Structures are given as structure tokens and as C-alpha cells.
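Chemist: Listed after this line are the structures, all set down as C-alpha cells.
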Structure 1
Amino acid sequence: MRERFADLSTPLIADACVGLGVPPRAAPAGIRAVVPGHRIAGRVLPVRHHGSVDVFLEAYANAAPGDVLVIDNGGRGDEACVGELAVLEGVAAGIAGLLVWGLHRDTPELVEIGLPVFSYGALPLGPTRLDPREPETLTSARVGPHLVGPDDLVVADDDGALFLPAGRAAELFAAAERIRDVERVQARRIRAGETLREQTGFAEYLAHRATDPAYTFRRHLRRVGGAIEE
């Protein structure tokens, strides 16, 4: 999966979700890689943070190589919940990266470590609270409006992060690859001087819409084999 994602992007996979009728689940806007250009793809290893690093250590004990630690810190902006030691321990556990619904710290050390970490950003303050654990602390995590767990995959790049049902990953990746191939051809043709309007028969679409107001551009694209919106 990581090899296939290396030649894809989250926008392509999001379009594949739309095309296959899979509700797209995106992490909130603003979650970005500590190091621009870093990417992650792997099974969700969920954990809910309650103020102590012990939950991460416990989660790592159940990690499989290539998992992505997805940390629910409620999107808090008043504390950083992961730093150098938690990320180094992730390297030792063999995970593929971390995605935090919250903040990180120790930015220079995280850059040096090199394990992809996605978060809202950095804050020097660590947690001072210690809240009660929940029964779901190690079984699910909330990221924005989405509740995710081990039956989900997460993919993330410079455009953000998406959560996918693991059981449909193969067909979603295949659909994304088909969209990628069509869009690459379209891009080459634009650069060669053939506009996207010409490629998609846009004048024909406008003429058809004039006689049939219900005729949508997406319907037209499906008919002509375009993929710029799906």
C-alpha cells in the first residue's frame, strides 16, 4: 500500500472515494507534516491522550510494522502531547508515522529523527493535566468529526490526511490510479497546447446544457471519459 501511495496523492484518493460512493473522511484542515513533503500510509493504531505518555507506550506494544499512531488529543491548542521521546519510541516500534489531532513539540528533534509526524503545529507547553482513561482509549480515536480505529487506513501528504475503510483500500487505490493516469494525459495535452475546454468538449457541453438545464458537467465528463472532478 505504501508503495502504491508513493505515486498517488490524497486528492486523487478523495476523488476515488467520490467516484465509488465511499464517504470521504478527511482530517481537519490545518493538520500538516512537521517536515513538508513527508507522507504516511498505514493501518490506524488509535490512542486517546489523557495527559500522560503511558498510553503511547501501551499502544506501541500492540503495533504492527507500518502502523500509523493516530492520537486523539481533542484538537487542543493549549498543550503539545507528543515530542522527541514519543516519536523515537515509535521508530523503535516500527510504525510508519504519527498523526495528531492536536500539537507537537521538540520540532528540531523531530526533523532530525525523520519519522513522519502530522499535527496542527508546535507548542512548547506539555500537558499538566491527568484525566481518567476511557474504555476506548486504545480501540478508537476521534480526529475532527471522524471516529477511526484498526479497521481504517490513513494516508497523508502535503494536502492533508484521509481515513479509508481498510476493506475497500484496494479498489480505492485502483480507482485513484485510473484517475491519475487520465489527469496526467490531460495535463500533457494542455502543456502541448490543447486546452482542457477542447479536451472535454466544453462547447458541446454548453450547447447540450442550453437545451437540457439538468445536464451537468460531471455527467458530461463521464460520457466523454474525463476525470477532473471524480
Structure 2
Amino acid sequence: MKNIILTVCTAILFSCQNNAQANKNQEAIINATPIEVPLKNGKAKAYFASGCFWCVEAIYESVKGVDEVISGYSGGHTKNPTYETNNTGKTGHAEAVEVIYDPKIVSFETLVDVYFGSQDPTQVNGQGNDRGSQYRSIIFYQNEKQKQIILKKKDALAKKLNATIAAEVYPFQKFWVAEAYHQNYERLHPNNSYIQNVSIPRLNRFKAKFPQLIKDTH
């Protein structure tokens, strides 16, 4: 019996130590100096997390001035996250997207409007039935100007809704590209049940709310 108790206590202690270290690593990410991604061929990059990246990718790809959106992971303390490890909630990362856009056509400020306007901004650790820290909302800034834009809009939305806005505000550090089969998932798998029941309705709600931002498909 003593051996069993000792084993259990050791396991609990080890788990607590791991959690403490993970929390310490996560705090370092939150308090880090943001990394600014330089323009490339006149195009900028922005990073957002707000639930399933299949949904978020499709939303941003529908916006005028956005060239491409890549699904991946960001906001955590572990290297080389995968879909499987990220789903454990232990990596610190959230499913995120990299938005490649033309700042002459669409501003970072507008992309933030898209972010807050395309989700339930009050839901903590998830969107809809997708729950867990890997689905939490994070909006990333690369410099002080972007940070102030985010905080101003977040504060205004909190006052408008008279509610707490769940989005975390992080300095951008690193974006890890997700596995190839996740890219363009909604477009390539239109008959998937999740796409039919969650992603497409979410995209359509966004389009109805921001018709002036939607690309002309004709």
C-alpha cells in the first residue's frame, strides 16, 4: 500500500511540476517582445485564432485584399506542434491562421473587424461545440500600433455588448504551418458533415454581416 501511495504522490508531484513549467513558459510567450513580419512583394501578414482553423481560413479568404490564408498553430510554448499534440491542449497553441494580404486594399484594422465580427467574441476556450484551449480566441500583434488597434476595438466591443470579450491579445512570436490536409479544407471538402453544418453556416453569417468586404466572384 505504501508503494502505491508513493507512486501516486510522485505522479501528482511530477504533473504539478510539468504544469508549473508550462504556465511559466506560457507567461514568457505572453510577455515577449513581438516579432514584426516584414512586407514581401508588397504583401503583409497577420495572425488570428478563433476556433476551428477550417472555418477561419474560409472566412478570411472571402475578404477583398486577402491573397491567401494558411492554417496552422500559434500562441504556445512548444516547438513543432501537430494536430494530434495540439488537440491535447498541452502545447499552449491554438488553431490559428496566417492571413497574407495587400495593405493597399485591406487594412489591419479591417482584418480585426473581420476577426471580432465572425465569431462569438464572448465564448471562452472555444467556438460553438469546439471546446478547449486549442480552440480559444487569440489575436496577435506585431507592433505597438497593432496592439493599440486591437485593444481599442476589444474595449469598444465589450462596452457595446456589456460583456467580457474572450479574445486574448498576444505578441506574435511564431506561426507553425499545419499539416497539408488541413489547407483549403472547406473548399476541398464541401460535403464533409462538419463543413456543411458548422463552417459554411459560419461563413454565410459573416458574408451577410459584411457584404461590402466580400470578394466579387463574378
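No lab work stands behind these numbers, since they all come straight from the coordinates. All figures in this text were calculated on a predicted structure; none of them were measured in a lab. Cβ atoms are built from the backbone, for glycine too; each structure is taken alone.
Chemist: Out of 1, 2, which one gives 1, 7, 14, 16, 16, 13, 9, 8, 6, 5, 4, 2, 1, 0 for P(r) over Cα pairs in 5 Å bins from 0, in percent as computed from the coordinates?
Modeler: For P(r) over Cα pairs in 5 Å bins from 0, in percent, the value 1, 7, 14, 16, 16, 13, 9, 8, 6, 5, 4, 2, 1, 0 is produced by structure 1.
Chemist: Then there's this: Suppose you compute Kirkwood radius over Cα pairs in Å, for residues 27-138 alone for every structure in 1, 2: which one lands on 13.7? Each step should come with its number before you reach the end.
Modeler: Working: 1: 13.7; 2: 14.5.
For Kirkwood radius over Cα pairs in Å, for residues 27-138 alone, the value 13.7 is produced by structure 1.
Chemist: Consider the structures 1, 2: one of them gives 0.70 for FRET efficiency 1/(1 + (r/R0)^6) of positions 99 and 163 (r between Cβ atoms, R0 = 30 Å, to 0.05) as calculated from the coordinates. Say which.
Modeler: It must be structure 2, since only it matches.
Chemist: Looking just at mean count of other Cβ atoms within 10 Å over residues 147-154, which of the labels 1, 2 belongs to the structure with the highest value? Numbers along the way, then the final one.
Modeler: Working: 1: 19.2; 2: 16.2.
Once mean count of other Cβ atoms within 10 Å over residues 147-154 is worked out for each structure, 1 has the highest.
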